[in-house]
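Structures are listed in the sections that come next.
Only the coordinates and a few stated rules stand behind these numbers; no lab work does. These figures come from a predicted structure and were not determined experimentally. Cβ atoms are built from the backbone, for glycine too; each structure is taken alone.
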Structure I
Amino acid sequence: MDGPDSRDRSKLLELANMEQRRGRLDRVRELCRRILNQWPDDAEALWLLGSVALQSGRHRRAEHLLSRAVKWLPRTGRLRLHWGMAFEGCGRLAEAVEQYKQCIAMEPELAQPYVRFGNLLKDNGQLREAMACYVEALHRNAEDFAALVNLGSVLLDLGRGREAVGFLRTACKVRPDAVAAWLHLGAALHDMWETTEAENAYSKALEIDPRQTGAMNNLGVLLRDQGRIRESLDWFSKARRTDPAFLTAHSNYLLTRHYLLDEPVETFADQARDIAHELFDPLTRRAHPHANDPDPDRRLRVGYLSGDFRRHAVSNFLVPLLANHSAENVEFYCYSSNPYDDGITDHLRSICDQWRDIRHLSGVEAAQVIRDDGIDVLVDLSGHSGHNRLEVAARRPAPVQAVWLGYFDTTGMQAMDYLLADGVTCPESESDRYVETVERLPECLWSYGPPIVDLPEPEPDSEEEKPFTFGCFNNTAKINKGVVDAWSAILRQVPGAELLLQSGSFADEAVRERYQEMFQDRGVGDRVVFRRHMELRGYLASYREVDVALDPFPYAGGATSADALWMGVPVVTLRGERFEGRLTATTLRAAGLQELVAADLDAYMGLAVELARDGNRLAQLRRGLRERMEASPLCDAARFARDMEAAYRAMWRRWCAEQG
């Protein structure tokens, strides 16, 4: 039978547990101390006091108290769980993992240790192992909110958004007031191109938390993908005002402005410079001097920094360069911030000299890795585009830094020394548009690496005559009202012709209807076919249905234009007023097809109409187009690699000369 003291202890402990459930932590501390004054080694009081310290973020205190409790309750799994959480809070991750494993062994029915273990694996980049932990947690509790959300997040990171949707819908039902669940659901739906539903999910997140800048930014990206550019910019602007330090929103704002028609050229550099002055340049001013050997002729160590080392337009032009680098001239490193990896990632990893995964590193940590590697020339492949790490480049981890390929304008940053371009995309007369010094390549901005894919055999021609088909497979953000006006005018001048538009956003009925209405208002709605984005084989095979590709403006096609030419489809382009408006122009010039570059809008429409009407000229253009490409500078990867290496050498020698 309990004595008086024991009964007092039980009452105090019961009261302390009740107060903890009420969130009255000071009262819990007081009650536990009263118990421990009389029973200094009382395991349950130590455990409860340690849990309160854990709740309060006092992880060292929690670890000390819980370690004392474990001495008296060594076989209690939930206590091991809390001890592991305390270790985790102290940064002692190996000890945390050990306690989670002990908890699982002692109380295998618990879901939480699997979730905590999964989180550590996820943070360490071990996504598939983390996924297995979350699945185990859900086997034990199908409505464990943390497991549902984190499993959805991991599937998104693995590029498996479709699989994530079901788990995230369940998470939203379990916790309808949880912003994180709606944010991840929106991202998964966007990944499936269910953009209207994704917009609703982000809107729900903002209903819960009107200052949720992540939802604002994601809405901006989604609206941009739908071609609603002004609305997109409004959301990026709101995110920037709400959190002036939100780098991603600033970058997205700068990138998205390039899709606007008739924007004054000088405003792009002004805004980029203003943003860099506030957010990036202060980091540059704190950078330490470099210890690189200033020998102008030694082998260079070149680093490539990108979030697009995967199936992405950037890789179409990057792989040929990396595969043809001269080992005598350069040693090259890749610094990857990919959101997920795929087969292209594996290929790039296999051909580079050194591969560094920096996606989970802070800006300071990633910059230090690059500096420790002794990189001489750092080439940023993202600029202000998605998954960029400009905050890494801002810390100037390399003595020479350049931007190329993923972003076609100035970054505005003092830390970025050079912008790699060519004479078409950036003539000498326009150098003052850029904060960076423009380093011009002699032939072309890039070298195209044709996709290696077996295409299905084309269907036999039917007896029914096919309509002449114009086509554009660029993303919907590039299809603005001015483009719709021009394409509609072309269709009106070519009776019976059709226009095939293929883009991810056209998977969404609301997006299709909006564009259908735009063409309908111009009298050609019944002659436009909308098709959702396809996987690579289907995408390339779709070019067989196209007679002439129409390039959008003011943001021209990049990889899509080269792909069209490779598939034997001529591309008509309007040479724009800005860098991004000349991408197809430089591709065509390098391929020996300058005749397809129009100087103004009337010439653009006239050229498209002329090709549709002159079957002989079109047939002559299409005949042997792939062979013509293969023999041109556009596909001469070895030559392009030497040109790039010469540019790196010139930039490096200037830095060496500055060292005295």
Structure II
Amino acid sequence: MSNRPEQVPPANPHFVNQVAVLGRATEAVRQAQADGRPATVVFVGGPGTGKTAVALKLAERVRELYPDGQLFARLNDDLDDHGAEAAILREFLHELGVDRTELPDRLDAVRAMFHSLTRDQRLMVFLDGAIRGSQVRMLLPGGARSLVIVTEAQPLGTLGAHGPVTFVDLEPLEDAAALALFERVLGESVVARERAVIEEIIQLCDQLPLALTVVAAMLLRFPQRPAERLLRELRDERRRVRALSRDDDVSVSAAFNLATRWLSDIARDCYYAVGSVPGSGTWSVGVLAAALERPEVEVEEGLRDLVEARLAQELADDQFLVRDLVRLHAREIDPAEPEERERRSARLLLHWFDGTVAADELIAPARPWRARFVPARRLTVRHSDLAAATQWLHRERTNLRAAVEYAYSVGEDELVAQWCVVLWPFYEAGKFLDELLATHQLGRVAAERSGDAALGSLLATQAGFAHYLRREVDKAISDFRSATDQAREVGDRELEASAVEGWGLALHAAQRDAEARELLSRNLELAMAIGVPRRIALARLHLAKVLAPEAALSLLDQAGEYFQVHGETVNAAKVETWQGIKHREAGTLEDAECALSHALTVMAEARRRFDEAVALEALGDVAVSAEQPGLAREHYAQALVIFEDLRFAINSDAVRAKITALGEAGE
């Protein structure tokens, strides 16, 4: 061979060293060299994950192992040209010293010449953007100790069936590596000064190397522009993809356009659909089938095609993750007319809303507000049982909040307010209080815009309970007072009773027990006047919390009897928790321990983790009263783990203080 080609481009000088990825690839190459066999390394990953950058870094690392030269070809632009492989082989042969007049015309002949010419060589061949395994096989050199580096544009899984191949999967950068990229481009001092802004930019770019490189280049090119200005642009979902695609040579849109180029029709329809509603990150087959009005079997096939194209990631429970930049690109290129997009979005909202209503019917069947504020109709979604309903809510949780926010943004006020009504039992049980308050802030405005003071009262009460659970007592009292005023304005005793009940509990949390007793007594009076037995039982439970043990235990016995007869095991266990607390106050510790132990069992089985922690803390208090510090410490420690896991800081601090007090008493 007379020529030594040097076609492989240099690696990016700002490349962030992906230690694990490069280490695995380098080891595979060196092991192949030691064994005297050829090596093929294929880099796979979604668009923008930096496959070419990492592959070029590998080429730089192992270049000295291949002294006979390096050949390079970009393949993905040649999908429709059946003569592309022959043309590439002719260019390779010319680079290796063969005169163009001596090159054969037929593909099999030119391939045979390339194979023969490279048989005794240690040659590196770099194939960027391969779209099919046969294409790669056609361009393999003949040398037993050659290296082929491939970046995948379309799945090449079948390539491994024809010989040893090392597949190296690339993921978005971790936070530390992403920051290191900015430090290399902009300098450590700039990143230190703008760290908070850059960290948010990294998240908005889905930690994709391509997007981060675009941002870093813009900040470097225009140092006089504050990073905060670019951050504001990226926060706007309507502008984000375009902001990352201004340079045709380094463009997020171009990378995603290439990835979507070979999608099947159903995969393309699924791709457009994931851009329908802002903020959605995970998708199920059923949800997209509802949006597209297509059979689930077809939609599942389309989603799996998106996974193959690295535009989606398959999770457990038939869920598919779509990153924000992918979703925003799908919205950008969706060819559907605005009316069709609106219909698709409306179908998605209806699916999620009906699923929430159906779940609420199973989670809180006795709760009166759904029947009052959510008009009855035939639902498009049903759940087989309580477990299935709860699983659905957990699975769609992120989408549900996004859907409420989207519905609010397009003026669906009645839908938003009703959605808050049926979401509350799920949010309250799971203590998803941030989501509860965020959705209810919108719901209360929506109810006001709709002129529905009664619904506004209920949502203010529900928000008040979220603040109460977070021990944000002043905010809770404000919400309950507002809810009470709205209820009285419309003359609704049921809504007034609910608001007054919450107000009294908030005052009790603020240790203003005299005022709390007055309001909780008023709540019981209202409940008796309304005449609904369940409401009366709840009012008795709450009033008992601020009474002396003897009076409290009498009310708790009455409340507990109702809940046990009607099969409300969780509320019955709440009664038992307070029976245990009041028995401890009365000094009847054995009865306290018995009631709390049973309540703890029920709450654990029902997966009511907050209530489980409350029972554990109360058991710790009983153990302290019984002068059993070791047992008390054990109960407190278990309660603390749950409170911390649920991020209830005030409860955690209170339990931690009790543990500290035990230690000091022991000293």
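General remarks:
- Entry that produces 1.25 once Cα Rg over 2.2 N^0.38 Å is calculated, selected from I, II: II
- Answer label among I, II for the case where helix-only ellipticity at 222 nm (-39500 (n - 2.57) for each DSSP H run of 4 or more, over all residues; to 500), calculated from the coordinates, equals -17000: I
- Across the set I, II, distance in nm of label points 7 Å out along Cα→Cβ at positions 189 and 517 reaches its highest value in structure II.
- Looking at distance in nm of label points 7 Å out along Cα→Cβ at positions 277 and 541 for structures I, II, the greatest value goes to I.
- Among I, II, which structure scores highest (criterion: FRET efficiency 1/(1 + (r/R0)^6) of positions 261 and 645 (r between Cβ atoms, R0 = 41 Å, to 0.05)): I
- For 24.4 (mean count of other Cβ atoms within 10 Å over residues 301-308, calculated) the corresponding structure among I, II: I
- Read-out FRET efficiency 1/(1 + (r/R0)^6) of positions 357 and 413 (r between Cβ atoms, R0 = 25 Å, to 0.05), computed value 0.90, structure in I, II: II
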